[in-house]
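Nothing in this text is a laboratory measurement; each read-out follows from the coordinates by a stated rule. Small disclaimer: the values here were computed from a predicted structure and weren't measured. Cβ atoms are built from the backbone, for glycine too; each structure is taken alone.
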Structure P
Amino acid sequence: MPKDINGKEVQVGSGVKVIHIDAKFLTSLPEDEKENVASMLNEALEVYEIDEYNQAWVEKWWHTSNGESLSHSLALSSNEMELV
């Protein structure tokens with residue numbers, strides 16, 4: 001079971017605040033995704049999966065002005081999230 005930055009257990013369904021996004025990861029993204037992913041910082045999001053590396057996966061959705069929807073997921077390590 002993964003833990004947040006304070007050592008509290010995180011599980012599927014937990015709400016976590018994204019407190020860090022690796023700068024190398026952000027710079028590796030296509031330009032049109034960087035702003036959306038960066039906007040996840042300091043957001044409280046629900047964990048929808050715990051992977052085999054004990055990372056908590058969260059997802060954020062955006063709705064565009066032309067009626068389309070898009071999303072991005074992040075795998076968070078302990079030092080990148082805080083239980084809310």
Structure Q
Amino acid sequence: MGIISTILIGLVVGLIARFLKPGEDSMGWIKTILVGIGGAILATYGGQAIGLYQAGQGAGFIGSVVGAVILLYLLAKLSSK
């Protein structure tokens with residue numbers, strides 16, 4: 001997977017995660033992409049490590065969104081202190 005497709009998938013995952021998480025998220029495009037990419041990495045390694053899905057399955061995308069939402073919650077908690 002190329003870097004452009006990774007950025008685009010990160011953007012889509014980050015936007016979906018920001019839509020699903022309630023509350024105010026004041027972040028720009030770059031941070032949204034980074035949260036999406038971070039969620040994808042978190043879900044890829046975590047989900048495959050515990051055997052939820054294999055590489056290339058559609059469940060990985062759903063896991064990426066869940067991972068990005070978790071990262072958004074963590075970022076909100078860290079920035080509120």
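Here helix-only ellipticity at 222 nm (-39500 (n - 2.57) for each DSSP H run of 4 or more, over all residues; to 500) has been calculated and equals -25500, so which of P, Q was it run on? For helix-only ellipticity at 222 nm (-39500 (n - 2.57) for each DSSP H run of 4 or more, over all residues; to 500), the value -25500 is produced by structure Q.
Among P, Q, considering only FRET efficiency 1/(1 + (r/R0)^6) of positions 7 and 71 (r between Cβ atoms, R0 = 25 Å, to 0.05), which has the greatest calculated value? Of structures P, Q, the maximum of FRET efficiency 1/(1 + (r/R0)^6) of positions 7 and 71 (r between Cβ atoms, R0 = 25 Å, to 0.05) occurs in Q. Out of P, Q, which one gives 34 for relative contact order in percent (Cα under 8 Å, 6 or more apart) as computed from the coordinates? Matching structure: Q.
So if we calculate mean count of other Cβ atoms within 10 Å over residues 31-38 for every structure here (P, Q), which label has the highest result?
Q
Suppose you compute distance in nm of label points 7 Å out along Cα→Cβ at positions 23 and 55 for every structure in P, Q: which one lands on 2.0? The correct label is P.
Here Cα extents along the principal axes in Å has been calculated and equals 36, 27, 18, so which of P, Q was it run on? Only structure Q yields this read-out.
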